Structure I
């Protein structure tokens, strides 16, 4: 991770050395959380741009655990939005999205903050889909 990425995320190398986990430990913890959250069901990697985030997550799982709990299951929130509203790919950027789906959170580029923001966006889309049925 470059210094620029750390600065954007609000982290520092010193803070990571002090509070961070070794990659294998972090990935084991992540895998345990995924297994717990999926409650015996097949987990599906979901992200707002899944193709971007997927490569990092898959790399780390394979590099440090030799496996990926998601397998090859993935769902892209942007593509879901595109299909749900019959819009173009260019309309899936946040600044052009229908405001009712956006999170009120500030986009910080911190992985946990971003994951929560993406979960809120996708949750609103799922609720919208249920109401349309």
Structure II
């Protein structure tokens, strides 16, 4: 089974920083690379991935960053969401929320470690919750 999901930048950061192959964030990244999670994205999301992953404090190699971004583009679906009018704690996160909202007909998820940045919705899940959903099927 395949799952549509918007992956928040913090999930990729945690996955790339993790030393544990069994970490939920690493498993989410692997599910994207294995075609189990179909990433949903918008150009604004790709721009954020590019900007944030290149921050010097993370010390990520350019090849690693490009692998993630290319996987999202190659295996993912570009979405052009309608405005929701939602007001979030961090309005930079709005595009992630709106892309997930746009694909609710496809049971899309928003995978994030910053749930407090978003309204409480059934489709906004942590990496651990996303992996539990996948493993239950």
Structure III
């Protein structure tokens, strides 16, 4: 397996821009080794980026993602803490998404009711208009 990566390689692999990777670096979420102006990312950096992007996909704020990433670096005890923290965050995210799902379903039902009433009224007005024209 490849041991080091360029910023372009990581961007291409994860489907993100090099600008996004530099942003994460500015936020101290990634810390590549420098060879002059060239950034050299390790397998650990790649893993951090993968976890970071997963957290973003779940809607977690960068501060919470940073906490998880820092636990990842702390070895076995850190891994246990990371897993416990991640499980809590996953449950919170799941609950939030379930609530959003219920809210969306309720909104869709409301829209269907409104649309049905509007169409019935349109039909009623069209029939009345036809009768008045005759």
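Some observations on this one:
- Look at Rg/Rh (Cα atoms, Kirkwood Rh) for each of I, II, III: the largest one is in III.
- If helix-only ellipticity at 222 nm (-39500 (n - 2.57) for each DSSP H run of 4 or more, over all residues; to 500) is computed and equals -18500, the structure in I, II, III: I
- Which of I, II, III yields 3.6 [distance in nm of label points 7 Å out along Cα→Cβ at positions 37 and 61, calculated]: III
- Identity of the structure behind 15 (criterion: relative contact order in percent (Cα under 8 Å, 6 or more apart), calculated), options I, II, III: III
- Sorting I, II, III by distance in nm of label points 7 Å out along Cα→Cβ at positions 85 and 117 from high to low puts III first, with the largest value.
We did not get these values from a lab; they are worked out from the coordinates using the rules stated. Since we're looking at a predicted model, the values are computed, not measured. Cβ atoms are built from the backbone, for glycine too; each structure is taken alone.
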